[in-house]
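Nothing in this text is a laboratory measurement; each read-out follows from the coordinates by a stated rule. Computed from a prediction, not measured in an experiment: that's the story for all the values here. Cβ atoms are built from the backbone, for glycine too; each structure is taken alone.
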Structure I
Amino acid sequence: MIRNGILAFACCAIFFLTNTATAQIVKSPNMKKKILFVVTSHDKKGNTGEPTGYYLSEVSHPWKIFKDAGYEMDFVSPKGGESPVDGFDLTDQVNAEFWNDRVYHTKITQAKKPSEINPADYVAIHYAGGHGAMWDFPENKELATVATKIYEQGGIVSAVCHGPAGIINIRLSNGRYLIEGKKVNGFSDDEERAVKLDQVVPFLLEEKLKERGGIYEKSGVWQEHVVVDQRLVTGQNPQSAKAVGEAVLTLLSK
């Protein structure tokens, strides 16, 4: 009887451990189902003294798409902590939903530093725009390294409006620029002239994307335009932010 009891206990233990391990295996993909948002830490438009920052709708509209699809998101900025906000319009219902979400309001006002990011945790990285990105995204090597690792582990890189300033200097392990030979877009030179900041920004984004070997596409001023090439998704302006999120979600679904 004792012997039979010991055998029964051992079988139960093996069953419990096996099923626990199986449950952990099933859960593990969900634990890594995360998307990383990059926002600027820069708050001034050159020497004009005019404020800038990340453009709220270029965060909130993709965020809404990903959140509704069940993804979790984290935020990172060059300096970490609270970032300046531009385009602060809470009459936009999606902006208001994002801004009033306690969890994500805390996350974006306490953004992580690049050194605190483990690229293996993310299936995609999204660079939000806003003019501030033109000053502190391009030369941030830590963020570029994070993006390279996410892309080379099979993840997606997306950017909208001035956000592509963050991808112009991303190099892959083979030494080539990420955007080299790929279709790409971002805030056009025509749009920069339309807002009279073409002499203020440190460079014109459209020109720089072309210099890096990107096959630049665009539509008219303020027209929605999104380009998908392999696992790179780029949008031209704030009007393209939602469509960028939808394009990323389509790739993730595949």
Structure II
Amino acid sequence: MKILAIVNSDYGRRHVDNIRKHGPAHWTIEVWEAPRILPQVIDYPEDYLPAALPPADLILQFAEHKGLAELLPDIAQMTGATAVIAAIDNEAVLPRGLARQLHGWLERMNVALVTPKPLCSLSETHYWVSRREKIAYDDPLIREFAHYFGMPEFKITVDPQTRTILSAEVVRDAVCGCARYVAEKLPGVSADDAEEQAGMLHHHYPCWAAMGVVRDYDDTLMHISGNIMREAVAEQVKAFKQVQYIAPGWRSDMSDK
């Protein structure tokens, strides 16, 4: 698979570095370093695009400027790409209205598009756009990418006697590499503490999703991303967690009756 990643900051470069390091050998990844400064309205896309871009099957939009999302149809046409992943870790980069327009533009070009919000909500079958809305998709290129990168998934081995984590294997990494970082730190942690520890490690990595509250979640995308990580770990250790039951007692004023 030929991939073109669009970046213009350390946010996108970190994603690309992780994909290059841990993605399958048969992927080829080219990078376009896009402009950091663009006008509010782009009347002539050709003024901001290079004369040529390498052929691609899949485009990864990791650049932090909403003007670059507007250029995606032109980039898809230049590269021959048939699928696009446009990350929304910051709603200012791809607002809801522009995302709807982009879906329409690319659909008319027969180019598949997913807009996971946050990026680590992307699975092989669907992605999140709000607390209550998960959108299914069916594109083999995006599915192949999401097999390796997207919503974190682990295979965690726990010692049944001590209930401590023996090993944590990454089945699917977050695009930024956070799941791999969490997995490296989990061995030796109690099953009881693993979920909380995963949340702390996600924060320390650190996650670069935006910290402003978005209407679709009534929460920050950083917090939503942290919850996704915590839940992925919690699912693996839940059989080993110690459950405490509190037996109801008698009220003191009932003891003499």
Structure III
Amino acid sequence: MKKNRDNFIILFIYGGVQLLMTIALATILLSYPEIWDDDELFITFNVITSLVLYGVLSLLFIFIFRNYFKKQIRHFLDNRKKIVTVVIVGILAMYTMSIISNLLLLLLGVTETSENQEQLVQLMDGSIFDKISMIIFAVILAPLVEEFVFRKAIIDLANFKIGIDDGSRKYKRNKILIAAFAVLVSGALFGFVHVASGDYIQMIYYGLLGATFGVIYLASDKNIFAAIFVHFVWNLLATSLLFM
């Protein structure tokens, strides 16, 4: 019960901070409408908003759940050979899933990149501050916050227990089905928050990547650092490509 309580607290903090930030942004934009009219200023405004939002969430999660993170570090050190293997295979799986999802989008006639990706590309035309902020956000803050929310909280809630392990084939089958359900739910929600309004077809891409993160999380015996590190490497590679 305590674990489920913690997961609900994580989701409450995530949703609550998002709501407060939305109210603050609406107030600022209504008070200073000129922000809308200046493209460069609006991009910088969005960058600062993302940094503040995910910065606050990162600090809250690390402070409130510091004991959890300490246990995860010990778990990593005690099982580092297995977890490192999962991370390496996970990075390769992410690359494979990216190819598959892009092929699916092409088969569906989708040739445009997502609005989320286009916004990142726009930042490359911004100031040095915008570029550095994008790197901090995409490579450091986003992996920590998103894996903690979508893998630790959502998968742990959706991957519920089904009774006592009696070693039967039925128990093992149901356990696999529930784990698959948890991964799909996590992936779908992860995909949803990464697409803009009217761009929902891109959920295929982000949803499949999110599901892959979920498999990595479970394969590492729910070590959050395995998922965070793969997410970190993936975002680092994607961000590096923007500079080429």
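Ranked by distance in nm of label points 7 Å out along Cα→Cβ at positions 159 and 223, which of I, II, III sits at the highest value?
II
For which of the structures I, II, III does the calculation of helix-only ellipticity at 222 nm (-39500 (n - 2.57) for each DSSP H run of 4 or more, over all residues; to 500) return -12000?
I
For structures I, II, III, which has the highest computed value of relative contact order in percent (Cα under 8 Å, 6 or more apart)?
Top value of relative contact order in percent (Cα under 8 Å, 6 or more apart) goes to structure III.
Matching task: 2.4 is the computed value of distance in nm of label points 7 Å out along Cα→Cβ at positions 95 and 191. Pick the structure from I, II, III.
Only structure III yields this read-out.
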